[in-house]
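Engineer: Listed next: structures, encoded as structure tokens.
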Structure P
């Protein structure tokens, strides 16, 4: 006893101060890689309401705002001054500001209040007013309001296409892939600024191979971005950043007036543009002035409307993880998107920055946006792998495309994407890489080898390219910029090298851009080059039965993910494992030998079913069962029962035929049991119910235990193997199809038939 107490004391001392195993296990989960901050108003670490947020207020004298949210005109900072001059509709202000917050919030959510009415009221509301109203909305109410308030009826999505090497052929192949998946905007950027012109050309060519009408952005320094747009190599911009405090504006050498000038510069040169803002930016730059993230973003959205931008990229963006670190942070991120919609702006709804290392939290962030619908679900779904995303990993990346497609299908919602057959992806990637190589060679920019091209086509990411000549990219980019290369040169190069269809696609897109209709709010091109926008495709949601619902053709696209399988698919798969075994040799009769054990199999075994859920073939399973019986001194017969698919009845019928009174039941999917002739159908002796995890050793043990029951010996109970497989999710659809194959062979009253064991031993 003393020695036991000493040992226990040593264990206690060893474990002192160490969490128990359950807590150690919890500590090891990926969610604990995230940062979680306590609310701290002084630092701006508050999502929705800070004690330092101003009270909503507005004074107007002689048609001019003279006090804004408690700040008199004499004390306006640059943001106040610009909003007061250009961001408040004084005609609607009295009504909007006089409306109680709860009443405003209820109108925002109610399907009975038209979207246009909310837009009108929001135009007369101050930033503090809108922040207060949105802070009242619960998550489901935010979703309801977004469904009504987004500008464009038809949802869409944007992709990031980048890589660590700025490799043109890989960029072209990935742009074609993204376009084929359904992304209507593609945004690229560079790890090396000088490479930007090359990236723009490569993505332009690749996107044209994948689909018609894809808008293109190269996110770099603003002057170069504008230059690329004026040359026709890109078609939109969204990196004109706004901030909610004057100090952060000043730190960036900007003012609302400089941003307004830049906005006009883009629009006057025929480029669609939206601004970028979002929670956390001011906190990261230590300039939040103690205000809540939602209030600061309300100032940014008011500025976006005032400077004439047609949309806003918000929802955290680079600061998404800052918002996500505080309580109710994800509500704040969604409220930002809704606020842009309320001001009649296009919403490009964030999700373009990884806000968590937890898959569940990432999905929690994104799913409400997808369910509600947005002009753009992502302001950059990383259509390439995480390591190749030069913006930093997005909330969803190439690793998540299949998951996203399944989410669309699960809920019957349109997230803008579609499944693309593997062979089409291969063909498009090859076509895009070849077209890009042809353009670069024809224009004297660079010459890529056949081996490089083949690697780019097959690559999952830039790690698969091997050694590349990065100086060739720099040289190509320099030649594009210094040579004044334009979209017309790219079109001519495609046309003269045999890519007439791609040349015509880019030329048609250029003509459509010159028409200017795509500068309308929330504009995209569909694949027939029709403009869908606030003007041509306005959101008309007004409650159930109204608004956007995927039309039948689009719904078929959403439903048809590449993993779906039917009974005929399984029949063909099973046929690949068919073998000249298990032939019927005649009727099965009762056995007389006390060592006789019957293995009863289900109706489709040896006909349509040859492989179990575990991956073992039925002959392999039978061989293990027979070997186990033999090792324990019994002999087995294999009998197929054609009148039922119920395993209990099969096992009981087998036992009643066996001379020993012991039978084994085996379904084609691999579920197995031991039965005795005097038991009720469900009262078996031993059951292997989790067929996908049953191994050959366990089947042999089942055979041995059946023999022990026959001899009156003590069986060795089997234990389920350790597994963290999601058995239901992984196998249930296969089970349904397998059972359909089985039931097709059921014949009521069919006599049992003995099967040959030739080749099973």
Structure Q
């Protein structure tokens, strides 16, 4: 089986580059045979000083907001939140630098580039005039370096430049390019519409970094015009690494040089073998073939064009599935920062939505597939970021008059928690997300459900309990309904119409209430697992049945808000009220058909279009409804080829020629969401194990190996004509950190 990305042309823009990474170092190579630009990232390189905004209010603001809402003064309540509760925006994930290689002009023929998913090896071959070239590159997790080799059959020349868009200095020391740089003190969030968003302050220094690129060549090497010039080479190798000042207080130069020298001792071939061995041990845990299709199309862009004309999309679907698993391994590893809105790949200082952690779905969606795809090691950065958010969220909870912790809808590397966009009219539509802390806490419990690792559960128990404590203190009892409600709160980014005006604020939005119910139930289960019996557990158990339940509207749909309000945007991209169908399971587990039928009608009303990530979410939702044919239609919509011109749109999602998910613009959660959705089509284990619960009619035969299911097991099976012919289960191994001896 060979799954890969391939093209007979170089990337025409950054979105068409094939991403390389090891969780920390992210690389995008446009693979231009004349003059290429290699975009460089470090997962810990963000703008800002790391100084967090502290809440500037107290619980009395919450009391006043509730009074205004209860008196029907919703506009005033929303303005009070925007002016008094909202705070500063997050910082931005930014590009660290670039390597620019000028390889000389000449007529190009026989060009081909390829990214192999199983090994992480990127190759480019071409003929320039009469000279044959081959380029190989990869980013090694074991050696923590990006390595690139250019070889040719006739002596050639090139020059290399290491540069950055941030403040920096580059020096040349023999065969080495050394760059020291400084991130901006802050980068204004795009929501501020700032004319000059990138700012440096002398009294508030941003994060610093060191990057080294060392050259090994059989040609003559010398400095020329601030660049390294290599004359008469037939083989040149680049060894690159970086280190930021984030949580690192040692000598960054020494770290980089020692790291590179270690890789040099290995040499290119051995380094590549070690890196490929590390990558393949994760990637090859899962294999999927359908209808006998084993390989990817040789030219993925051409394949997407043919699909638009009516060709069978299955090869591209399978490639998209494995690409998502590849991105998880390349983008999230032990010790790296967690995946943000663009994974670890960014080519600007002002990325869309600051390329931060958006907690009303996008951050969580990034990790939906990690557990079911047998990539538990890749989940650890997510867990660490949740812990950071939880710790910082204690102050926010206290300002709300509650114990525990809570967060708004945005976070960043430093663990920002305060709701964003202070004073901005309309920010109420997204700034709050009182359900975020519960959702994140449930993500920790979900890891336990997949691994049955009680040691892990004990370690994160305090974080989960903290989320429960907040809700116990924050929710209020509504005398009119005899139920607990949670407000102020919104249904993420959606609005309703009341008396010809649009509002966001509500007292019991469906998503948040479902999250609280599921979290409370999970907490009781966790206490049982850890043999904890105390008064707090009993208090939580008593609350569960009095939390506002799901309601069905007059139209037969899941009611999104506490009342059957008119939707301002009936086709809105968020389907937050269906959380309990997926990724939650309250609707999915419900007895009878009332809630499932209401969820189906809600999905039908929302339609089959949407942003890249919304299409992935809807695919998973249809899979939970056991409608494989409808899920497959959404998968096909996800393969719509988008040009680089499609930016900042809220509909018509698809993919770029690199298969990176197009919101548009590029937003990586769609890539991960698709993997999770396909897994749900094949296996569901949230209740009882069910194989092929949402199999499309077109998938008449197939085989999957190594998917993980809840209960600490992996499963493999073969099907034909919709029936499972054979299946095997095995216990999953505990995640292990990399050991050099495993690959030498």
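Engineer: Between structures P, Q, where is percent of Cα pairs over 34 Å apart highest?
Structural biologist: Once percent of Cα pairs over 34 Å apart is worked out for each structure, P has the highest.
Engineer: Let me ask you something else. If distance in nm of label points 7 Å out along Cα→Cβ at positions 184 and 304 comes out at 1.7 when worked out from the coordinates, which of P, Q was used?
Structural biologist: Values: P: 1.7; Q: 2.8.
Computing distance in nm of label points 7 Å out along Cα→Cβ at positions 184 and 304 on every structure in P, Q gives 1.7 only for P.
Engineer: Can you rank P, Q by mean count of other Cβ atoms within 10 Å over residues 128-135 and just name the one with the largest value?
Structural biologist: Answer by largest value of mean count of other Cβ atoms within 10 Å over residues 128-135: P.
Engineer: Taking helix-only ellipticity at 222 nm (-39500 (n - 2.57) for each DSSP H run of 4 or more, over all residues; to 500) from the coordinates of each of P, Q, which one would give -10000?
Structural biologist: Computing helix-only ellipticity at 222 nm (-39500 (n - 2.57) for each DSSP H run of 4 or more, over all residues; to 500) on every structure in P, Q gives -10000 only for Q.
Engineer: Same structure again: Between P, Q, which one scores greatest on distance in nm of label points 7 Å out along Cα→Cβ at positions 144 and 328?
Structural biologist: Values: P: 1.8; Q: 2.5.
With respect to distance in nm of label points 7 Å out along Cα→Cβ at positions 144 and 328, the highest-scoring structure among P, Q is Q.
Quick note: the coordinates plus some simple rules give every number you see, no bench work behind them. Keep in mind the model is a prediction, meaning the values are calculated, not measured. Cβ atoms are built from the backbone, for glycine too; each structure is taken alone.
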